[in-house]
1. Hey, log10 I(q)/I(0) by the Debye sum over Cα atoms at q = 0.08, 0.09, 0.14 Å⁻¹ derived from one of 1, 2 reads -0.42, -0.53, -1.26; which structure?
2. Which structure, out of 1, 2, was mean count of other Cβ atoms within 10 Å over residues 57-64 derived from, given a value of 15.0?
3. Thinking of 1, 2, which structure, once helix-only ellipticity at 222 nm (-39500 (n - 2.57) for each DSSP H run of 4 or more, over all residues; to 500) is computed, gives back -16000?
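No lab work stands behind these numbers, since they all come straight from the coordinates. A quick note: this is a predicted structure, and the numbers were derived from the prediction, not measured. Cβ atoms are built from the backbone, for glycine too; each structure is taken alone.
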Structure 1
Amino acid sequence: MKKILIAGLALLYAFAAQISAIQAAEPPEPARQPNGLALTPPMGWNSWNKFGCNINEKVIRHMADAMAESGMKDAGYQYVVIDDCWQTGRDASGNIIVDAERFPAGMKALGDYIHAKGLKFGIYSDAGRLTCGKRPGGYGHEYQDARKYAEWGVDYLKYDWCSTYTQDAKSSYTVMSDALRATGRPIVFSLCEWGLSKPWLWAANVGNLWRTTEDIYDHWQGVHDYEHGVLDILDLQVGLENFSGPGHWNDPDMLEVGNGKMTFEEYKSHFSLWALLAAPLIAGNDLSDMSAETKSILINREVIAIDQDSLGVQGRRVQKDGDLEVWARPLAGGGRAVILLNRSEKPGRISVGWEALGYPSSLKLKVRDLWSHKDQPAASGSFAADVVPHGVVMIRLASE
């Protein structure tokens with residue numbers, strides 16, 4: 001019996017060695033290639049933050065009209081994205097069914113309307129069996145759904161992570177990524193996995209952007225259930241800088257600018273910080289009912305230019321003194337974008353030296369204030385400004 005056992009073990013080891021040898025001889029898996037899209041952070045609008053599930057064809061067309069007519073399109077906003085609750089089920093063949101009461105003309109007609117405005121069409125689904133709004137998800141129907149999206153003229157897919165249970169995030173998102181590529185249509189892929197599996201480590205050539213946190217809500221600071229205020233999300237971006245770049249962006253979630261629960265200064269700070277982070281700028285307000293203040297923030301072209309800078313380097317915190325912080329990023333051509341951030345409840349004076357920005361201290365630089373839209377006196381060695389509570393001073397530095 002002992003001899004039989006020894007012989008069996010020897011055969012098992014030999015078999016394992018043979019399998020290992022075969023695997024070793026196999027060529028390595030080819031590196032996944034980028035899809036060539038979103039070389040600067042996507043800009044657009046999404047229905048969720050303002051409308052939630054209360055969407056329909058009329059609302060989406062109205063938002064497309066407003067984006068085209070308000071100056072947002074001219075400032076660089078492109079994508080009109082329908083979030084959750086547009087779908088009701090699947091037919092006998094497994095095709096996704098559009099809610100006919102809310103979207104009587106269908107998604108192809110809606111996509112055509114958006115394209116006729118010179119804009120791009122985005123839609124939402126989920127990697128699980130159900131979406132977060134309990135509508136049918138994409139699990140098991142990835143290629144079928146991707147073909148349908150391409151037929152409708154979809155240019156952008158936001159893919160959520162509800163009802164995924166034991167699914168592996170990388171595998172699930174890679175399947176949909178492959179399905180989108182197989183359509184032959186260029187579709188920007190937004191991974192909304194909330195940062196649970198650290199997608200910045202694996203998603204660079206799977207999607208074009210990936211959420212780094214749970215959801216944002218319209219609040220300066222504080223965590224409420226799974227929702228995070230602006231500063232809470234900002235702090236979670238520290239350390240992620242090296243994973244972002246052209247075609248693959250860290251996504252700290254959509255903008256809350258104009259939704260009414262923060263102050264003008266807080267919204268300015270929110271928008272400025274997202275631009276410095278090279279974050280996607282996806283508005284979430286009612287574009288047809290914007291105040292002059294809201295419009296002045298969302299269409300600040302000088303701040304947008306920082307977000308869309310071709311170098312594509314995400315900004316980072318370079319200095320912290322209690323509630324007074326300095327954030328900065330390098331720009332194409334050798335300049336710097338700098339934010340002096342006052343998180344506190346009282347005014348504060350913030351100073352930053354050139355060495356913290358990677359410049360020699362002797363250098364004299366031009367200073368442009370991106371909110372006053374005025375050139376400041378040239379500065380040598382450092383820059384300082386008084387910053388209001390919850391506010392920012394945002395400047396662009398360049399060689400004289």
Structure 2
Amino acid sequence: MERVIYITDIELELPGILRRLWAGAAGAEEAAGVRPTGIYAVVDGNVAGRFAPVLEAAGIEWMPFVAQEERKSLEGLQEIVGWLLEREADRGALLLGIGGGVTTDITAFAASVYKRGIKYALVPTTLLAQVDASIGGKTGVNFHGYKNVIGTFGSPEAVIVAPRVLGSLPAEEWHSGMAEVLKTLITGDAEMYGEAVEWYGGILEGRGIPGNEVGLGKAGQSGDGTSMAEKIVSEQDEEMLVRIVRRCIGIKSSIVEADRTEKGERMKLNLGHTLGHAVESICLNAGRPVTHGEAVAAGIIATAGISLRKGVLAEEVAGRIVRDFKSLGYRDISEILANCADVPEEEMAAKLSDFVLNDKKRKEDFINFVLIRGLGSVETAALGVNELQKIIYDMY
């Protein structure tokens with residue numbers, strides 16, 4: 001299982017950690033007869049301004065990457081590989097991915113295939129990347145509108161997590177990341193799920209997220225002259241944020257450790273993703289993408305209903321999940337598709353069905369679908385393709 005390193009100060013702590021990672025990687029490669037060639041970094045353009053001075057001071061070459069879902073592609077991969085070749089990066093290189101899930105996913109994939117594999121480490125800078133995308137060694141790119149259908153399982157040297165970097169995230173990224181937080185907690189911690197819903201609901205209600213452009217800790221002046229950071233961030237908020245990140249990483253890590261290549265237990269982490277990926281793909285193909293978290297949230301809302309239909313989830317718990325997500329501003333599948341892809345109501349079921357049937361979790365005539373048994377408990381069920389199609393057509 002990858003090593004997770006928690007830091008509080010990027011400028012002070014990151015250079016030393018990178019030096020130690022490189023020393024370890026270089027020592028291992030030299031022992032194996034491979035010439036070490038240094039550290040190279042792929043940096044999400046959204047955070048390049050913050051990380052560039054740190055990397056340049058450490059003598060690390062870096063390239064900016066346009067972190068958009070449509071760039072998570074074979075063309076994006078070629079850009080990274082070409083850049084590494086130009087710099088004569090050898091099999092002894094250490095590739096660093098800094099940014100959100102798009103950047104960490106494609107950087108990890110590039111590392112896993114460049115010259116048959118080089119070492120890599122990740123510095124996730126969004127909530128979604130910290131609690132989900134960077135943990136577990138999944139790498140991949142999208143292809144022909146389908147999410148992550150080309151990819152590998154890798155093992156980073158380390159994932160370096162700095163929860164405080166999340167303070168300047170824009171509202172949209174917060175909303176996307178919190179959906180993955182809630183998914184993980186539904187999977188493994190009912191008590192913290194309730195705490196997280198209450199905490200995030202309080203932020204949405206009284207602290208300006210995501211109703212404006214201010215992130216959780218992004219400074220700005222309010223009407224009474226105090227900074228928005230002072231109004232938004234308290235010690236309790238920071239403590240809660242760190243607890244959430246650590247708990248979600250802990251839940252995912254324990255599941256992944258038991259099933260790294262997703263043959264059984266790890267499938268539970270796909271809660272909301274079968275239908276969520278379909279929604280994401282439809283909107284991406286329509287040229288009006290939604291965030292991964294928004295799509296997963298819609299998938300979870302639908303899954304609560306499907307789990308109720310299948311008789312594995314109590315009606316009051318299904319109702320609570322739907323109410324919780326709706327109260328936090330998440331939309332259901334019909335609302336998203338009507339808005340982002342202009343899909344007429346009579347065509348929604350067919351559109352969803354087409355993408356679901358090509359889901360990578362399909363095994364011949366079955367799809368491994370994650371059902372909710374209760375808060376903190378999920379199960380994977382082999383649903384027949386015809387059965388799932390019928391459910392989709394009944395619902396949409």
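1. Values: 1: -0.47, -0.58, -1.20; 2: -0.42, -0.53, -1.26.
Clearly, the read-out refers to 2.
2. Details: 1: 19.2; 2: 15.0.
It was calculated from structure 2.
3. On the way: 1: -8500; 2: -16000.
Here the read-out was taken from 2.
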